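Asks: Given below, in the form of structure tokens, are the structures.
Values in this text are rule-based calculations from the coordinates and carry no lab data. Bear in mind that the values here come from a model prediction, so they are computed numbers and not experimental data. Cβ atoms are built from the backbone, for glycine too; each structure is taken alone.
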Structure I
């Protein structure tokens, strides 16, 4: 029987799913540059990790825009804990790129919704 955390993850997944799948969100693409050093035993060239997910954009209230940590134009993205393929979404990191609704953003800060070690979703501060 699923516990409360599994149900929370399932609810976040349903709510943040793309509208085409019955949710409130839109599709997004998360891109992360993979830096690597040469390893003769496992030569893996640097590259880019591309993940397809979904989320919801929310504007910051004026009272939170301080011009230092949060600047005008920053937005909050609520990201589903599950990729469109059904696989768990890895935790986004600072400087990841996100394409959402035709706009490309850079991740400034990440606040995972992590309950008892289970990622239930992610709140990202992103900037154009």
Structure II
């Protein structure tokens, strides 16, 4: 990343689905993308959804379902979600996570381009 360059994202309507995450500046290939804060995700077992008091439609819409473990993985606070929770899926993503779920640009990303990931890689 360029020295002292701050990367800021915008949430805007997406042509892919609902709301998407968009770049506000040119991002070079290999740049770490600050899409999430350092907060650990929230793990909600399917059988425990009612206990959370959070409507199921909100959990389903803003979380990742782990079929193998029968749980949803989402933000700690659905009222303060990091922009990364709004990433949309693409078969040809411009960002990918590493083993620690830090996201990086896999190619140059233009200003006002939607940031996408391949959900199958999660």
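Asks: By the measure Kirkwood radius over Cα pairs in Å, for residues 21-76 alone, tell me the structure among I, II with the highest figure.
Replies: Biggest value here belongs to I.
Asks: When relative contact order in percent (Cα under 8 Å, 6 or more apart) is calculated, the result is 33; to which of the structures I, II does this value belong?
Replies: It must be structure II, since only it matches.
Asks: 0.85 is what came out when FRET efficiency 1/(1 + (r/R0)^6) of positions 29 and 69 (r between Cβ atoms, R0 = 35 Å, to 0.05) was calculated for one structure; which of I, II is it?
Replies: I
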